[in-house]
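Participant: Heads up, there are several structures right after this.
Just so it is clear, none of the values below were taken in a lab; they were calculated from the coordinates. All values derive from a computational prediction rather than experimental measurement. Cβ atoms are built from the backbone, for glycine too; each structure is taken alone.
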Structure I
Amino acid sequence: MLTATRAPQLKTVLIAAGVVLTLAMGVRHGFGFWLQPISQAHGWTRETYSLALALQNLMWGAFGPFAGMAADRFGTARVVIVGALLYVAGLIWMASVSHPTAFVVGSGVLIGAALACTAFGAVSGIIGRTAPEHKRSWAFGISSAASSFGQFVMMPVEQQLISAAGWQGAFFVLAGLVGLLMLPMAFGLREMPAEKASGPQQSVWEATREAFGYRPFLLLVAGYFVCGFQVVFIGVHMPAYLKDKGIMDPSVAVMALALIGLFNIFGSYYAGKLGGMLPKRYLLSSIYFTRAIVISLFLLAPLTPWSVYVFACAMGLLWLSTVPLTNGVIAGIFGVKYLSMLSGFVFFSHQVGSFLGVWLGGYLFTRDGNYNTVWGITIALGVFAALVNLPINEKAIVRQQPALA
């Protein structure tokens, strides 16, 4: 087993990772507030801006495994620094570029790569390697709760920035905030060089081939696709959906997204805590099935601000609670040596779902004039994910030549 000459303290890692995730996910979750002002300012349909966010999510997933490989090999701190700089550049790009193709491609690549370097996949490895095994699921829950706290805090901040400084000025302010706060936190994620154990070691290629040849990993990949589709469709299109249905007060959408973030603090924390006591596959299946029920009830009930708030609270408990459980399953099966990389592969599936969720939302709205079809797809996928998570075998894989665990 590889041992570090001086391991970072878990408390330091969780605080630094928490701040990074708070900013990375908090800023990203508020992008839906720019859908209408940017579309109106440039004369675009909703599909154009939706495509830009869809590409961001797809690139986030595509860069994820490579960011994970880099974090596992060169250290999380270096990857986060690169990600913070890319995030600043991407926000400035979104504020400055008016050509639709340049906006879609530039913001998609820059923000997507930035998120790959600063979100869950990149920091999961150092958390898994720092936390003792009996605290690992709990630690993943803490980091997921931090990202949810970012959504809770940043939703009203971003809405107020757009109102006070305009949609372009808001991007510039957020770029400064990311640079000033995220870069110093990267130094709390430094890992000392590890001492190599004697004997044969598993390579990156061997670890990748092993994972994709193992059925439980593929089932996890399939379920995570659904998570991405659901949360990004709701997060991006909820403000516009409410306006279309006659709830014109923007504070309702702001409050709803903030409540999702607030309640997901508790959902993520307790999902991580329960993951240390109960089979994670059953918890994951329950989360996806409950999402399908909650969405169905929301669509069937009369739409009022209070029904929106109840929906937001319920979805918040389920929002990112899949993250600590999914990372916990990966660590339990394959160990922590390549945890960031393997989490990146699983997250790529999540982001393919995110791409389709946000893009289909815009495309089907443009085609049909409503979101009815995509809501139906969202419910059906929840049932599908509930079923595919049930047969996952969480036991550690048996290797002839052991790798780091």
Structure II
Amino acid sequence: MNYFEYRNDQLFAEDVALADLAQRVGTPFYVYSARTLRRHFRVFDEAFAGTDHLICYAMKALSNLSILKLLAAMGSGFDIVSVGELMRCLRAGADPRKIVFSGVGKTDEEIAAALEAEILMINVESRPELHRVSEVAARMRRRAPVSLRVNPDLDPGTHPHISTGHRDSKFGVPLSQVDEYYAEARGLENLELVGLSTHIGSQITDMAPFSEAAAKVTAIVKSVCGAGIALKYLDIGGGLGIPYQENPPPPAEYAAAMLKPIRGLGLKIIAEPGRVLVGNAGVLVTRVLYVKETDVKRFVVVDGAMNDLIRPVLYEAYHAIQHVERRVGKLEVADVVGPVCESGDFFAREREIPQTRSGDLLAIMSAGAYGFVMSSNYNSRPRAPEILVDGTDVHVIRDRESFEDLIRGEHLVELRTHGD
């Protein structure tokens, strides 16, 4: 559920008309609904009621400081994958004891920053990383709280680019090596073994892979604890999909599938939702520049582009497109495209949409996750502003970039007019 709806044929974000926002801030722009974010977090958190648990929002999905602050205020922890994300969390007022550091390529500086901040744990994904964390901790005269991320070797049935739990993925420790990893880690005195983690992918809409993953990690936890290692946490990752086209199961069904085999382990459960919290809480609003007709196709050319939202070309992703001023009647088939000089610059292909004309405002729905965070300055285009709506209140939580923003950090140098 989200709080983007039509009122008198005008699309609103909560109590604010998107047409009014477009007039105020220009297009394209991202707009997020605070009410939707709060509701989604509550529903996901309540799905694990009765179980000792911690929700750690996977902030790579959407990392604006105000979004992080809102979630932290609701009690959320955070799943991070870089020192930059760590710094964002701390700046937003997050509790470092609710931060989990994931990812396969942590640098010495990132490990040191995590230990200095005293985060909850570092998810280790390889033998070299295990030793690197120990070495950094030794130099700092600390013990590093670590969890091993296990690759459960299963196919979650999602897009290959966002599938992380199969055997040939770069993520996690192979099932066959988990026991030897823990045995080796026990011998490193600067490590404290606190958990086991897994994550199988993103935008998963079938419960079977989640149930299978939970059963596999349950067996591993029992084996590890049977060997005398007292774990505290079981990190089950995230990955529950949102309704781009199909309707995934609700968080309560996801939690039930995961908890059934692991409930009796006596460990605190950490869940890492990302997209499911923020995906449907945001839309990208763009204005139609031209409607171009050729002898074979109709193109709706808008001022948003692949640099603003790359998911359609990167993941072959579907995003619903709605007119900000509702249209009824005849539909037309068109490609909705942007002005960037790439054939991959599109939001939809061969899409049936209401008749459209120059000046119309379109809302690209379900754009809160992996939208702005993956945007770029390709074609020297400034990144769009981010707006947070809370009832009737409108907050600009990131300004539209200027030309000076685009060239910040660049330097004009004087070169010889002729080479040697």
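Participant: Hey, FRET efficiency 1/(1 + (r/R0)^6) of positions 86 and 238 (r between Cβ atoms, R0 = 30 Å, to 0.05) derived from one of I, II reads 0.95; which structure?
Facilitator: II
Participant: Once Rg/Rh (Cα atoms, Kirkwood Rh), for residues 254-373 alone is calculated for all of I, II, which comes out largest?
Facilitator: Looking at the calculated values, the largest one is II.
Participant: Quick check on the output: -8000 is helix-only ellipticity at 222 nm (-39500 (n - 2.57) for each DSSP H run of 4 or more, over all residues; to 500), derived from one of I, II. Which one produced it? All intermediate terms of the calculation are to be shown ahead of the outcome.
Facilitator: Numbers: I: -27500; II: -8000.
Going through each structure in turn, the value belongs to II.
Participant: Here is a follow-up. Between structures I, II, where is relative contact order in percent (Cα under 8 Å, 6 or more apart) highest? Could the numbers behind the result be given before it?
Facilitator: Numbers: I: 30; II: 19.
Of structures I, II, the maximum of relative contact order in percent (Cα under 8 Å, 6 or more apart) occurs in I.
Participant: To continue, here is another question. For which of the structures I, II does the calculation of Cα extents along the principal axes in Å return 65, 42, 33?
Facilitator: I
Participant: Computing mean count of other Cβ atoms within 10 Å over residues 262-269 for each of I, II, which one ends up highest?
Facilitator: I
Participant: Which of the displayed structures (I, II) returns the greatest value of mean count of other Cβ atoms within 10 Å over residues 46-53 on calculation?
Facilitator: Of structures I, II, the maximum of mean count of other Cβ atoms within 10 Å over residues 46-53 occurs in I.
Participant: Shifting gears a bit: Distance in nm of label points 7 Å out along Cα→Cβ at positions 30 and 310 computed as 3.0: which structure among I, II?
Facilitator: The value was obtained from structure I.
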